[in-house]
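Please find the structures below.
No value in this document is a laboratory result; all are computed from the given coordinates. None of these values were measured; they are calculated from a predicted model. Cβ atoms are built from the backbone, for glycine too; each structure is taken alone.
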Structure P
Amino acid sequence: METLLKDNIYLVEANVEDAETLADLQCAMAWETEEYKLDKTTVLKGLKALFEDTAKGKYYKLVCKEDIVGCMLNTFEWSEWRNGYILWIQSLYIVPSFRGKGLFKRTYQYLQNLVNASDDLQGIRLYVDKTNVKATKTYEAIGMNGEHYHFFEWMQ
C-alpha cells in the first residue's frame, strides 16, 4: 500500500525494517510534546511486537524519497454502541521540517475514506496532551472536536 499525499511524499504501511527509525521518531515526539524521555529499547520491543501481531494495530510511515519523515499508529477499539470499530490515531509524529504542508490533513482524509468505505469502521479518535496547543488547533481545523469526552488514565 502506497498513497501519494503531496508532491513526493507517500503514506506507506511500515514494517519491522522501519523499527529503528520509527523508535527514534517516537522518542523525539515524546520529548518534544511532553518532555518525556522514552526508553528506546522498550519502544523497539513494542514496535517489533506490533509487527509480529497485526491485531495490535497498523503502523504507517510518511516517506519522502527514501526518508521516513513521519509516522502514525492505528489501533482499534470495539464499540458495542456502534457494532463496529473506532479507529484510533496514536504515535503521530511529523518531523519539524515537514510540518505545515498539510500532511496530517491528507493522512486524516485517507483514514476518513477507509472509515467511509468500511462497514466495520465507525469513526476516528485520537488523544492529545493538554499542553500541545498547536496540535489541538490542527485537529480542530480539520473538523475534529474534543468536546464530547474527557480522557482519563492510570498507568503503571
Structure Q
Amino acid sequence: MADPELPVASDPVTASAAWRAAAPAALEGLTWIEESDLRIRVSVPAVRADGGEDIYLARFDFTWYPTWPPSVTFLDPTTFAPATEAWPVVNGISHIAFHPNYDGTPAGMVCNSMFFEFYFWGGHAKEGSHVWDGKRHNFAASINVLRDALKPPYYVDRPR
C-alpha cells in the first residue's frame, strides 16, 4: 500500500507556541523532556488491576499541530527508539486501540481521533463530532485519552 499523502506541516513557530500553551494542563503531574521545539518524550503511567504501576515512554510530535492532533509513538526507554515491545496492551475499550504495527504507519498507531495517525492510516472518517478540531481541542485532549485507557479495567499489562 502506498504511503498516504500527508498534510503540509504547520509553521514551526506556531506549532511550538500552541503545544507549549497547552503543556501546563496536559503535562501536569507527568515527567517529560523536550527533544526539540516540536518533539517531547513523556513518561506516561499505566495502572494495573492490582494497583501496581508501569511507566511507558511516549514521544509526541507536533509537526502538524494545532491544525491536526499530535503524532504519538511509544519508545524503548533505553534507546529512545520506537519499539513494538514498548507499547501498552489494553482491552475492552471501544474508543481507542494501540497498534504497535499498523499497515504502513512509520511507528505504530494509537487509533483514536486525538492522534495524527488516525486520519492518515486505516481509512478513518475525517468528519463528525469526534474528530479533531484545533479550535476546540488541544494537546491535553490527547494526553487525557491515553490516561483514561491506561488504567483499570482497560489496561492489561506490558507486552510479554
When P, Q are compared on mean count of other Cβ atoms within 10 Å over residues 90-97, the highest value belongs to P
Across P, Q, distance in nm of label points 7 Å out along Cα→Cβ at positions 10 and 66 reaches its greatest value in structure P
Note: distance in nm of label points 7 Å out along Cα→Cβ at positions 82 and 138 at 2.2, derived from one of structures P, Q, originates from structure P
One of P, Q was used to calculate relative contact order in percent (Cα under 8 Å, 6 or more apart), yielding 18; that structure is P
If distance in nm of label points 7 Å out along Cα→Cβ at positions 58 and 98 is calculated for P, Q, the one returning 1.9 is structure P
Distance in nm of label points 7 Å out along Cα→Cβ at positions 74 and 114: greatest across P, Q for structure Q
Across P, Q, distance in nm of label points 7 Å out along Cα→Cβ at positions 34 and 50 reaches its greatest value in structure Q
Value -11000 of helix-only ellipticity at 222 nm (-39500 (n - 2.57) for each DSSP H run of 4 or more, over all residues; to 500) was derived from the coordinates of, among P, Q, structure P
